[in-house]
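Participant: Structures incoming, each one as structure tokens.
Quick note: the coordinates plus some simple rules give every number you see, no bench work behind them. Quick caveat, the model's predicted, so the values are computed rather than measured. Cβ atoms are built from the backbone, for glycine too; each structure is taken alone.
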Structure P
Amino acid sequence: MTSPTNAAPHSQALPDVPSPFTMPFYYASLGNCDVYYLVDMARVAPFLQDTGLTPASFGGKALVAYNYQIYPGMFSAGRDVPPDKWPLSGGDFTQELELNIIVYPTHLAALVAQVDLRQFLLGDEQSKTIGNHRVFVPCDSDIAIAAGETLFGEPKFKTSFRANIPSFNPVRASSADYHPAWVHAWGFRVDDPQSSTQSIFTCFVDLDGLLPQPANPSPITEYGHYQNRMIGCRWNILQPMSVFFLDGADTARVRLELGDSSHPMRAAMQTLIGNAPACAVRTFLSAPAAIQSRAYYP
């Protein structure tokens, strides 16, 4: 058996993990909604210049997407840290969104699996060469921004969000009568980083009544650039995702409204997506870890 001390050298070193970060990062739970658009190749070309990346082709079209994410992380204070140095909470929530172009490294073109759109979104592209090129990543957490920039070369910026998303927890009218109801639609808005009264965009996704297909896209490949070098990483969703393919009248179930923000992400979305209809939505909502049931009289 080969021991670590006499193992054959690898062909290249891994990127550094700078302080104070550790890897991997474990999500305590995750809510995620990806919206996909097929667009002309000319729309994505300006965003890929000098990146070493080529847009994946699906019937001669490029694939653009954005994915809203909400997730908590739980963190230790450290070994032998006195109580007066412990943080006020053992965890925190983060919201972020990636504006992506689906790509592959140009020098790995020979390895790219031949898949159509449905096969790709369902997870059949097992070479994992095709992945996300992040154009903009708005985020509301300082630590997540720092981690994304230094670990993965993400183009992150800080801003606020508004959201109305599906949940296992029901809603109710503001009355004494208890009649729970559940939200099945996704709604999320990215605010302008300078003024939360302005928006970069708002998205409404109504999937109520549509039948999803289970998908196994993990690990999802993500590409970035750090210190003038391409880097990649993998994102593992540990349960099946749900894919909704949209055509005909169902494309109206996704409504994208660009806001009045002057932030360059707004202009990028206009260039990349324009008036193209959504072709698919892929979602994930973590199962509950625990459930508190209603009271009773013993």
Structure Q
Amino acid sequence: MSSPSELLRLVRESLDQEKFRELHWEGSFEDYLGLLDENPLICRTSHQRIYDMVLSYGLSEVERLRRKIVKYDFFDDPFEDGKDALFGLEEPLARMMNVFKAAAHNFGPERRVLLLHGPVGSSKSTITRLLKKGLEEYARKPEGALYTFDWVVDGETHSSMMNEEPLLLVPPAARTKILERLNDKLRASYRLKLDFELSPISRYWYERLMQEHEGDWEKVVQHVRVRRLLISEKDRIGIGTFQPKDEKNQDSTELTGDLNYRKIAELGTDSDPRAFNFDGE
């Protein structure tokens, strides 16, 4: 019979404390800018990230009806030894990857919803499942690292709720100059572009702190704590799953989030962004 100490040893041997610290990195905004200067790809858009993730597993070539088609090895399911591997769908998958490529280059598809349409048994769910598994795994690799931030105000930590890119805290004019510098260093076929805005809750803290510090931006970002973000479907971080129901019983707030009526009672108004729950899919 194994002793408790032997069982504990087995647990210790299976854990990697250094890896844990790497995956749960935290630092200042200035620390994050240092990481960004070393690896500009950490501020990619989601489409660029998916495109790079699939390409990172390699390409090969197959012949179908005397035509050569690019095969993306990612769809052989390297995560579970081929459990969800796809066969005979090289052409539809190549067309789908062309959409991701166009979105990565900011040609328009990044502003649209990608709908997988096909008969029962045509692997729509399997394709989605593979992409989800891939993103979870990719976010744990150095080349797939991504980051978000929290606000630390009066000793309390407030999440950015929507897991926003920290570079969005930089004023637009300065952000454009930073992106120009990063793009000059970038070894990729696409360009980095962040033409988004902060979420309402982050904008609230940003404007409030700018008022408190009389426009001193450097003092504002001292309230920011940047941290590594791990994508997880189970924890509803970065991946949302939505189950359709009867249209009469479906509540749109499952997708969009909803007002927090307890917060309204505390804040006294429903127009305060802190009164909204950003927990929709």
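Participant: With distance in nm of label points 7 Å out along Cα→Cβ at positions 104 and 152 coming out at 3.6, pick the structure among P, Q it was computed from.
Facilitator: Structure Q accounts for this read-out.
Participant: Name the one structure among P, Q that Cα Rg over 2.2 N^0.38 Å of 1.09 was derived from.
Facilitator: P
Participant: Given -2500 as the derived value for helix-only ellipticity at 222 nm (-39500 (n - 2.57) for each DSSP H run of 4 or more, over all residues; to 500), which of the supplied structures P, Q does it correspond to?
Facilitator: Working: P: -2500; Q: -11500.
So the calculation was done on P.
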